[in-house]
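Below are structures written as structure tokens.
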Structure 1
Amino acid sequence: MEELQYTFWTALLLLLTGGDPARLNPPPAPDLAGAYIAEQVQMGDSWGVTFNIERAYEAAGISINDTLTWQFLPYDRIVNWYDPYDQVIHLAEMPADDQVTAYWDNWSRVLTRGDWDWRGFFVDADEAREMARFNQFLLGAHEYGHALTYRFDPGHVARADDEINCRELAADRLAAGLLEELAATEPRFARWRSRYGELAAAINGEIDAALRYDVVDYPALDADCRLMHVVQPDEDSMTPYASAYFARWQALLTTDLPPLPALYETYLFSHWRAAQVPGAPLAESVEYVDWIYADLTGSYERDGRTFWRLPGFAPDGRLFVMDYALVQGDDTVSLALLYGPSQGKKKPVTDDLVLDLDGAAFFDLTAVLPLGPDRFLAASSDIWGDADNVVLLDFRRSAAGWSHRVVRPLPGVQNAETRLSHAGPGSARLDLYQFGTDGPSYWLLYRLDLESLAVTPLGQQPDRPYAYAGQLPDGREVLVDSDDPMVLLADGDAAPIRIAGNGLQGFKDAYDPLAVEFAMIEAVTVLGKTIRLLDYDPIARQFSVRDVILK
């Protein structure tokens, strides 16, 4: 408990307040931060070190990603990486006391065929242990440098023509900046930093000349990161890749880098601001409406079947969830469904509803539209276009129980994704995604009559990253972007304008709605001049209902 309290209070000391992720002049991190992280390195506390790597970057004035996770690998894994799609850092654990020998033996064998004599390099066993753990700290800081770069400048790889060295330099530079700031206040980091430059030179010096990269001055490398052409490695071709890493670090450790806030501005924030969707101060605030202590997405097992959850808002703003399971045959699918309020018990709707289809292998339910506690719609999609049409399911509850209608309103229309949204009294909006065969992909738009379930074509729309969520009373469309979470307004053919959310995935409040961070916009509806959405707090691991209130 004492250790937990220490970690907690240190995190509070490191954490900066404020909603602007690009604030460049935060107060300096307390000296305690460097001392405590150094102690964690010496103890080999992998979880504590990675937790505080994030907080140390954040303390220098940047917004970190609350949804990112760390996955620890066995200590002897040399390959570490960041997955920008799943937002997971894969990092080898710090070696335990009795694993240090195997750790350095492995590094010497894999990178230099055993030519680097680590026993002769380190002063004693204590230094070998400390430097092994410091090496993992630095690799963790490097991988988090990747995470920050992909977060603020996702186009950096393409802009550098996919040059591996450019991608790696971006991460190394941030890690080196972090290390330089820690070393300025904590003697242990200063000692490790100096020694790491010698270690990088020693290992690189034992790599075969044909596979070795020579050190390039940092200013030249900064001006043209393509000076070192590096190939992406695998487990059997790490040597040249590692040599480039050590060469970059030799250059970085002999350079007086700008402070981290300046590095953020030059290499991250400038690109982020240039790519941001233009915003306008049309929202007054973003308010919390409810916290939901239940699972609303994902899957679970029940009675030998896998059930999936789809949440949605009713027209009055109440949140409901449909749980469904399906068993696919060749040309049939059997459905089981439950339905109910988000924080209440889900009641069975049907246990074995069989649908006849022309191709069922990729059939799925991908949209739900709650209409209240006693009625909801569900709609199908088929990612490969095997099913011959869209299936709409209308479920209603009376005193006799649940009944249903199965409607196929668009014979012959195939779709890879379906969206349902409210469109005023008596109507809904049905959007169907179409893969472009001879041109760009697009959406077919329909108005759905809620009584007859007949559809009226509204035209088509080019594919874009925003999903339609509803209309304001003045006719403007409300759009949401779930990948770069934000809420937007569209007026006719004009470009959408961002009104809430800064486009960074996170879970952060701010006085300015344009600086708020949303983690995962799972459902949304429009209630007059209020836009209600379902978000997820990855720290508390619970969902929240948030309202964007317009001026």
Structure 2
Amino acid sequence: MLPEERAALITFYDMLDVKRVLKKDHVFSKKKISVYPYYPLLGIALYGKDKPCIEIPKPIDFNISPYILEHICNNKEQQNNIDVKMKNKHCEIKWPDQDCQDPVLQLIFPPTLSTHLRSVAKIVLKWKEEVYNEFSLLIEKFRVLEYKMDQSVWETIREHVSSSTYEGVLIKPDCGREKVFLVGLSNDVTRIDPAFRQLVEEYNKQVERKKQTKTETLSMSPALYQNMCNIGLKKKILDQVPELKMDYDVPRKEIRLSGLRDEVLTAKCEILNIKQQKKTKSIQMNPHLVQFLMSTDNEEISSKLFVHHNINAVLEIEDNTVQLTTYLKKDLTEAEEQMNKELICREVLVGEKSILKSPEWGSLQSHLLESCNAEKMTVLILESHSGSENNVAIAGLSSNVDKCYQKVNDFLDTLMEKNIKVKSLLVMQFLKEVKKQMLEELKNNNLSVVIHNKNIHLRGPRRYAAEAHSRISDVLSSLCFDTLTIDKAGAKNFCLENEDMYVTKAQNIYGCLIHLQKEEEEDELEDMEHSQHQVNLPH
């Protein structure tokens, strides 16, 4: 028997019997049997023109997961490896389209083998079983896992799964079924499954939480909310319900709680208990200090006054009333003491009301406010009127109030005016040109120096005005001034024509100024009692 060829060898002792058998047609169990001469020396049967009829195996249909199919087709290297392995088993694969919902691929006996009868006869006997088993083993190396997933979750995680962590696998969403599939070689799928499952479950939980989340609000002043945060009560609530979202709406003066129903109820109970524990006290203060506090940020000033000194209290203004809010009586007492220490108001009596309208006062006020309030509001300078009295009030933090008070007091309490009359416009010209730097230095001390005709007007703090008067007077007394009158005919025109030369030469060589008087300046001499020096030239 030759089972691999589905044939049998029959030996005859008489050649005539062989010829007789070859001439006849043979049927066994209603099935035609082909008979051919076999030559032992060749080890084969010679078919001649009547080749045996060998039944070629029909294609094998193989159901395959659409996700495994897509993964294999997307990876050409894997697909080629499978094709090669099946080709070694005398099989060709007809891959279906990836768009099929229930794909079926076919395992086909190669048409090229049908011409090799002896080979075919050996192969077809077990081809179907061997091919099916081999392909099944190849497909069993792949694995598909499915996860329940909301469509919105996929939009969130699609960027995560594009990273190198998920290289080598296919992640296929099916939004209609609210599922996502993880496809790949079993080892890769097993390795990636824990992280991917956690990712999907985490975002599924967030989506589900979002659907069940409710938002409620509770009214609370900014001061109370800030104080609650400072002493750790907000942290205490969030420790109990860590997934609760708590924030504060400043314009509405409300706490907004967002979370699951039980989380919101837990937080509301805690906040209501906190509100019942609060301690509030109205503080009577100077109206100017109240005005200062109204112009500041309550949170910043509370931090400056209390938090930096480990006092858990908050200051706020309501209806022109200063209120302290805290949860401990000790903090309330310490906060009030700190306010009385750090917040002060000092007033300066103004003797002459017109001083407050002077440009010097405006300049000083602007300078003080800009320097003291460069970063935060620390001082306020106000003009107040009580009956016939005029005052300047300085309110704010004690350190800057004291600085401003000293300068304001110096300015308002000792303001004076002095006027210096000079002999000639030439002297005034000398001061403007030669002593220009000195005049500029005098102006730096909040002193007004105004030069008009032959008058120097000084206005400012007494000390600076007196000092300026002394310095200018010293300069004037050190100057030598003289008037030369020439009555020679034509001398005046001659001097005027050469004025530039005389003036420049006198200034460069002798360090003095010469001024040739014009006709329109005749009043210059009228101010003098008599000529200082007169020259009569011969005719």
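Values in this text are rule-based calculations from the coordinates and carry no lab data. The structure presented is a predicted model; accordingly, all values stated were derived computationally and were not measured. Cβ atoms are built from the backbone, for glycine too; each structure is taken alone.
Taking FRET efficiency 1/(1 + (r/R0)^6) of positions 33 and 161 (r between Cβ atoms, R0 = 35 Å, to 0.05) as the criterion, which structure among 1, 2 has the greatest value?
Going through 1, 2 one by one, FRET efficiency 1/(1 + (r/R0)^6) of positions 33 and 161 (r between Cβ atoms, R0 = 35 Å, to 0.05) peaks for structure 1.
Supply the structure label, taken from 1, 2, corresponding to relative contact order in percent (Cα under 8 Å, 6 or more apart) with the calculated value 7.
This value belongs to structure 2.
Given 2.5 as the derived value for distance in nm of label points 7 Å out along Cα→Cβ at positions 217 and 321, which of the supplied structures 1, 2 does it correspond to?
Corresponding structure: 2.
Looking just at Rg/Rh (Cα atoms, Kirkwood Rh), for residues 105-296 alone, which of the labels 1, 2 belongs to the structure with the highest value?
2
For distance in nm of label points 7 Å out along Cα→Cβ at positions 41 and 233, which of the structures 1, 2 scores highest?
2
Suppose Rg and Dmax of the Cα atoms in Å works out to 55.5, 187; of 1, 2, which structure was it derived from?
For Rg and Dmax of the Cα atoms in Å, the value 55.5, 187 is produced by structure 2.
Name the one structure among 1, 2 that helix-only ellipticity at 222 nm (-39500 (n - 2.57) for each DSSP H run of 4 or more, over all residues; to 500) of -13500 was derived from.
Label of the source structure: 2.
Can you tell which of 1, 2 yields -0.26, -1.18 when log10 I(q)/I(0) by the Debye sum over Cα atoms at q = 0.08, 0.18 Å⁻¹, for residues 281-440 alone is derived from it?
Going label by label, the one that fits is 1.
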